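Undergrad: In C-alpha cells below, several structures.
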Structure 1
Amino acid sequence: MGGTSFDVGIIHQGQPAFSFTANVAQYEYFIPKVDIQAIGSGGGSMANVDSKARTLRVGPESAGADPGPACYGKGNVFATVTDADVVLGYIDPNNFLGGRIRLDKSKSIEAVQQVAQALGLNLMQAAAGIAKIAEFKMADIIRKTTVEKGLDPRDFVLFAFGGAGPVHAGVFARELGVRHVVIPLNRIASTWCAFGAATADVLHIHEQVDIQTSPFDPQRLQRSLRELIKKAEHQMKSDGIDAARRRYQCSVDMRHRGQINEVEVPWPIELTTAAKGSKIIGREVIELLNEAFYNRYETIYGKGSSYKDARLEIVSFRVRAMADTQRPDLPRSTPVGKAPPKSARTGMRSVYFDERSKSLDTSIYNGAALKAGNHLAGPCIVETTDTTIVVRPDQSLSVDGWGNFELHLDAVTSQNSPRKKAAKGV
C-alpha cells in the first residue's frame with residue numbers, strides 16, 4: 001500500500017502466481033506476467049460523501065503527491081486516508097518521514113470534519129469509517145486474489161509493505177483470518193518493491209501454441225517442448241549465463257475439450273535433462289500430466305467439477321528459463337530478549353481504535369531501536385523513518401533475527417476467524 005494504490009500478489013509453494021491475459025483499454029493481450037491485482041486505495045485516496053444516499057466512498061480518486069493529503073498544506077481540502085490516519089493518531093504529524101516533513105493536523109481535522117458533518121458522525125467515527133472502508137476494500141481484493149484461485153487466505157503469511165501498508169495491515173489481515181503478518185526488513189519495508197526488482201532472478205518465458213487433443217502423442221509433445229527449450233537455451237547463452245546456473249520449468253495450458261478457458265498445469269517431471277536431448281516423455285508422464293490437470297482443475301472449480309470421461313486438450317506449452325542472481329548478504333542477529341530497550345519507547349499518544357470505540361493512551365516505539373527478540377503487546381505503535389506499524393488491541397509484535405517486524409494476530413483470529421466459527425457450528 002503506497003500513496004495511490006494497493007497491490008496484491010501471491011507466492012504459493014515458492015512460486016509467484018502468473019496470469020497470461022491482460023485487459024488494457026478494453027483490449028485483451030495474451031502476455032504472461034506476474035499476477036498482480038491493484039485497486040485505487042492508498043494513503044492519498046480521497047473520501048467522498050454521496051449527499052443523497054448519505055454513503056461514504058473512499059477512492060479510487062487520489063490526491064496524489066502534489067497537492068497530496070490535506071495535511072500536506074498544499075491546497076487540497078478533501079479528506080484522504082492519510083488525513084484519517086493523522087486524526088486517529090496512527091501517524092505523528094511531527095515525525096513524518098523521520099521528521100523531515102511536518103504535517104498540519106488541523107487541516108486533516110477540517111477535512112475529516114466535513115465528512116463527519118455530511119454523515120452525522122463525530123470526528124473520530126468519520127475518520128475510523130474512512131480507514132475501515134479502505135481496509136475492507138483491501139481485504140476484498142486479497143480474497144479475490146486467493147479464493148478465486150482455490151486458495152484459502154488463512155493458510156498464508158501476509159507481507160505488508162509500502163509506506164502505508166503496515167498502518168492498516170492489522171485490520172485487513174484480521175478480516176481475512178490471517179494470523180501472521182511480516183513487515184520486511186524494518187526500514188526497507190517502504191522500498192520493498194525496489195529491493196525485489198534489484199535482487200530478482202533472471203527469468204525468460206517462452207510460449208508456443210500447439211493445440212493437441214487426447215490421447216496425446218508423446219513424440220509430438222516432445223517436439224513442442226524441445227523447440228521451446230532450444231529457444232530458452234539460446235536466450236540464456238546470449239545473456240552470458242553459464243549452463244550450470246540455468247534452470248528450466250515447463251507447464252502447459254490444458255482444458256476439457258469444448259471449453260474456452262484453460263488452466264496452467266506444471267510439467268510433472270524435472271527438466272534438467274530436457275536440454276540435453278534425452279527422451280523425457282512417455283505414457284507414464286502423460287498419465288501424470290492428465291492427473292495433475294484434474295487436481296488443478298478441481299482446486300480452482302471445486303471437488304468433482306472435472307469430467308474424466310471427456311477428452312482433454314493441450315492448448316499451449318510454456319518454458320521458464322531461470323538463473324539465480326547474486327543475493328545481498330542479510331546478517332542475522334542473535335535474539336537479546338523480549339523486553340525492548342528503554343530508549344526504544346519514545347512516549348505516549350492518544351490513538352483511536354474502532355474495535356474499542358474509544359481513544360486509548362498508546363505507547364510509541366522507535367522501530368530502529370528495537371532489537372532481535374523484542375516483543376511488544378498491543379496496543380502500541382512502532383515508527384520508522386519511512387513507515388508506521390499499528391499494533392492493535394489483542395495483537396502483538398516481535399522482531400526476528402533479520403530485522404523483520406512480525407505482527408501476530410493469534411489472540412484475535414482464535415476467537416473470530418471463520419474456522420473457529422465453523423468449529424462452533426456458527
Structure 2
Amino acid sequence: MATASLRTVNSGESLPGGFDPRRLKREFPIFANNPDLVFLDSGASAQKPASVIDRVADYYRTDYANVHRGVYRLSARSTELFEEARERVQGFLNAADPREIVFVRGATEGINLVAQSWGAAFLKPGDEVLISELEHHSNIVPWQMLRDRLGIRLVVAPIDVTGGLDLAAFEARLSARTRLVAITHLANATGAHIPIETVISLAHRRGAKVLIDGCQAAPRLPVDVRALGCDFYTFSGHKTYGPTGIGVLYGRRELLSAMPPWQGGGEMILNVTFEKTEFQDPPHRFEAGTPDISGAIGLGAAIDFIEEIGRENILEHEEALTGYGVDRLSRIPGLQLLGAGQRRLGILSFDLDGVHPHDLAQVLDQHHVAVRAGHHCAQPLLEKLGYPATTRASLGVYNDERDIDRLAEAIEAAREMFGR
C-alpha cells in the first residue's frame with residue numbers, strides 16, 4: 001500500500017505517490033458526461049470509476065450464469081469470480097478467512113442480519129445494546145425492533161460539547177448487562193471520527209461484543225478487523241466506489257458459526273425435507289437465494305481501484321481536503337459548521353443562517369454543485385444539535401480544493417439571492 005505524503009492541488013500536477021485528483025476524476029465517466037459537475041455527495045453514494053462499470057458489463061457479456069448450482073463451465077466460471085470477490089473483500093478488511101465475509105445488500109441489511117440472527121438467538125429480556133447519539137437510523141431502528149420483540153434495553157451514549165463521542169459517558173453506560181456495542185466508525189451526518197480502538201477495548205473489558213457501522217470509514221480509512229479486534233464490521237459497496245445493492249458483513253467465524261439463518265430459501269441449505277432442513281455453514285447460511293453476483297464482482301473491482309490508489313493516500317488526501325473545507329467555509333458569514341469532535345473526516349455538514357437547507361441545495365444545484373440536504377438519516381443527532389436539517393458536502397477521491405472553492409462561491413451567491 002502506498003503511504004507517500006501528499007497534498008491537494010490547484011494546478012493539477014501529479015502528487016507524490018501518484019495521487020492526483022484531476023487524473024482520478026478522468027477515470028469516472030459521470031464527469032465526462034457532466035463536465036460542470038462538482039459532486040460533493042459521496043457520503044450518500046460515491047461515483048463509479050470506469051473499471052467498475054466495465055467489469056460489471058463485461059461479466060454480463062462474457063461470464064454470466066448463476067453460481068454454486070451448475071456443473072457446466074460458465075456456471076463454474078461465474079462461481080469462481082463470485083468467490084474471488086469474497087477473497088478480495090477478505091483482504092480489504094484483513095479478515096482471517098473468506099468464510100467470515102457475508103455478502104448482503106448493504107450495511108443496513110448487515111446490521112439487521114446481526115440483530116435478527118445473533119440478537120434474537122443470544123439476547124434475552126433485560127440485556128442491553130449500547131449505541132451512540134451519532135448513529136444512522138440503520139443502527140437505531142433494528143435495535144428498537146429487537147427491543148420491542150425481546151424486551152432488551154437500548155442504551156444511548158451521548159456526544160460531548162464538541163460533537164464527538166463522550167468517551168467517559170460511553171464507559172459509564174457500559175454495564176454488566178451490556179451484551180453488544182453497535183457504533184459507527186465515522187458519523188455520516190457530521191464526519192466525526194470515533195476513537196474506535198478505545199471503544200472496542202472498553203466494550204470487550206465488560207464482555208460485550210462490538211458491531212461497527214463502517215459505511216463512511218471503508219472508503220476513507222485503512223480498515224483491519226483483526227487489528228481492531230471487532231466482532232462484526234459492515235459497509236456498503238455503493239459508498240465504496242462499487243455498485244448499488246451489494247454490501248458486506250464481516251463476522252468472526254466462531255460467531256457466525258453459532259448464529260442461525262435469518263432468511264430461508266435456496267442456496268443456504270444442505271438438505272430439505274418436509275420435516276426439517278439442514279443449513280450450510282457460514283457464509284452461505286446467510287445468503288439465501290440468488291446473490292447479487294455482478295454486484296460482488298463490481299465491488300471486487302472497486303476494491304482493486306481503491307488499493308491501487310492506496311488507502312493511506314486516500315486518507316491523507318481527505319484529511320487535507322477536509323481541513324481546507326473547514327477553513328474555507330468557516331469564513332462565510334452566517335454559516336455554522338456542525339461540530340464533529342476532535343477529528344473530522346470527509347464530511348462538512350453546515351447550516352446557513354436564514355436559509356433552509358433544501359432551498360440552499362437547490363440554489364447550489366443551479367451552480368452545478370451537488371450536495372445533500374436533510375436530516376441524513378440521523379434525526380436524533382440533529383435534534384440534539386438543534387437543527388431539523390443541514391446541508392452536507394461529502395468528499396471523494398475525485399474532489400480537490402477547487403471543488404471546495406466552487407461550493408463556497410455558490411453559497412455566497414445563495415446568500416446574496418436570499419438577502420443574507
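Since every read-out is calculated from the coordinates, none of them should be taken as a lab result. Here the structure is a predicted model, which is why all the values come from computation and not from measurement. Cβ atoms are built from the backbone, for glycine too; each structure is taken alone.
Undergrad: Using helix-only ellipticity at 222 nm (-39500 (n - 2.57) for each DSSP H run of 4 or more, over all residues; to 500) as the calculated read-out, with -11000 as its value, let me know the right label among 1, 2.
TA: Here the read-out was taken from 2.
Undergrad: Relative contact order in percent (Cα under 8 Å, 6 or more apart) computed as 15: which structure among 1, 2?
TA: 1
Undergrad: Let me ask another. One of 1, 2 was used to compute mean count of other Cβ atoms within 10 Å over residues 22-29, and the answer was 17.8. Which one was it?
TA: 2
Undergrad: Of the structures labelled 1, 2, one was used to calculate distance in nm of label points 7 Å out along Cα→Cβ at positions 30 and 390, giving 2.2. Name it.
TA: Only one of 1, 2 returns 2.2 for distance in nm of label points 7 Å out along Cα→Cβ at positions 30 and 390, namely 2.
Undergrad: Could you figure out which one of 1, 2 the value 0.98 for Rg/Rh (Cα atoms, Kirkwood Rh) was computed from?
TA: Derived from 2, not from the others.
Undergrad: Could I ask something else about it? Work out mean count of other Cβ atoms within 10 Å over residues 158-165 for each of structures 1, 2, then name the structure with the largest result.
TA: 1
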